[in-house]
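Here, each number is a calculation from the coordinates, and none is a lab measurement. Fair warning: this is a prediction, and the values are worked out from it, not measured in the lab. Cβ atoms are built from the backbone, for glycine too; each structure is taken alone.
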Structure I
Amino acid sequence: MIEVKNVTKTYGKKNNAFVALDNVSFTIPDGASVAILGKSGSGKSTLMHAISGLDKPEKGEIIIDGKNILALNQKAIDKFRSRTISFIFQSFFVQANESCYDNVSLPLEISGTAVNRRKKRIEDALTAVELLDKKKSRARDLSGGQKQRLAVARAIVGNPRILFADEPTGNLDSATGQVVEDLLFGYNKDNDVTLIVVTHDPDLAKRCDIQIHIKDGKIESIEGNE
């Protein structure tokens, strides 16, 4: 379970202070799919960064498996994130000049996975997104949809328990976006992985178990089976 307790994040100081998150609290059950919805500037990306430990709010707690990750030092939180969390972003962020195989290998290298254990995991991840035949191709030679599928493979290769997707279909046409959505929700259900999606897309949000609406840094409503 993920517990978000009284989280407040402010940018700037004094007269220039901007409250991005204002005393935000909710819980996410293990294995749930969750949409965080809101307009640009509402605080949804800041919330994702706080939950994942990428950003440190000045108040509140983020409790995962009974541990407040905001109380960890930087080395400990980096280690926790590399073993527990993965990200997929709208802009793909694949290494253009590297092969698909090497792109997917990167998280395993960062987490210190032994070389002799990497090959099967990389090929399994590429197979899951139907890109095994492209494993020697450079990422820059892929279509937009293939790049996002490659990003999904890179995100799941480390078997994360929490998967964040920030506007994962924002740069894709509807048909290709549907393929990526199906991959994400399939992985969520088949592996009991918690999926947290930041999105503007109400149709994508409706596929999630829980929809958290955020406005001006505050929770406006929570729908679903939270």
Structure II
Amino acid sequence: MVGILEIKEEKGRGPRAGGCALLDLPCLRVEIPAPPGLPSARLARRVDKGARLLARAGVRRVLTAAEFPHWPRLRRYGLEPVEPENFCQALAVPLALAALKRQGVEPARAWVTLSGPSPSRALLRAAEGLCPLVRRLSLAVPGEEETLAAWLWREFGAAMASPGAGGRADVVLRFGAGGPEGRAVLALYGPRPELGGFVLLPPEGLEEGGLDRLAVLALLWQEGRLAAEEIRIAST
């Protein structure tokens, strides 16, 4: 069971709970009335009551508004946000191609760098997808460059470009902190990935209802309700 917790600027005596669905994914929605002028201490108690309703129903992951300020209270009850990192990393290839298109650089003439603290599965999957498409691919993974260069040559017959050779890459995709600079840098890790001026949008007709869009998309992708190919990428 997935939870949805929303604070409503309306009158009411306490949290209201009811079932709903996101693309046939069952959810428990809890609405917390918070009329203007409600003291912060009373709002905090209502948030606690809402969190208890979710926890007692077996909820562990919760969708909220993007700038939800009460996560420390929710975590006391074992409730966590939906993490978008794996979802964003699964979209590494289309994000890189979108960044190249925005620069007016054809993939066949482009240089893309993938960086990270280790050769994660997501990083290697992105390398597999990009290697046949771009002119130069470099993998900036400290201590692993020789192994990865041999892998690229064995799998694709491609020589790995040096991350620091000949200026900056057109696009750098970061799968962890640090890494070289590029003309466009997308940080695809952590609780709030930085997508370099891009936003991920749902298919036409799917509304998030004021919830954190990225978390909603990540949840639906994790649960198999949305394929990566259905996600739209747009510039902000």
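If distance in nm of label points 7 Å out along Cα→Cβ at positions 154 and 210 comes out at 2.8 when worked out from the coordinates, which of I, II was used? Kindly include the intermediate steps, with their values, before the conclusion.
Working: I: 2.8; II: 5.5.
Clearly, the read-out refers to I.
Out of I, II, which one gives 0.65 for FRET efficiency 1/(1 + (r/R0)^6) of positions 82 and 146 (r between Cβ atoms, R0 = 41 Å, to 0.05) as computed from the coordinates?
Numbers: I: 0.95; II: 0.65.
Traced to structure II.
Mean count of other Cβ atoms within 10 Å over residues 34-41 computed as 18.9: which structure among I, II?
Label of the originating structure: I.
When you work out Rg/Rh (Cα atoms, Kirkwood Rh) for each of the structures I, II, which one comes out largest? Before the final figure, lay out each step's value.
Details: I: 0.97; II: 1.08.
Going through I, II one by one, Rg/Rh (Cα atoms, Kirkwood Rh) peaks for structure II.
Hey, relative contact order in percent (Cα under 8 Å, 6 or more apart) derived from one of I, II reads 30; which structure?
Value 30 for relative contact order in percent (Cα under 8 Å, 6 or more apart) corresponds to I out of I, II.
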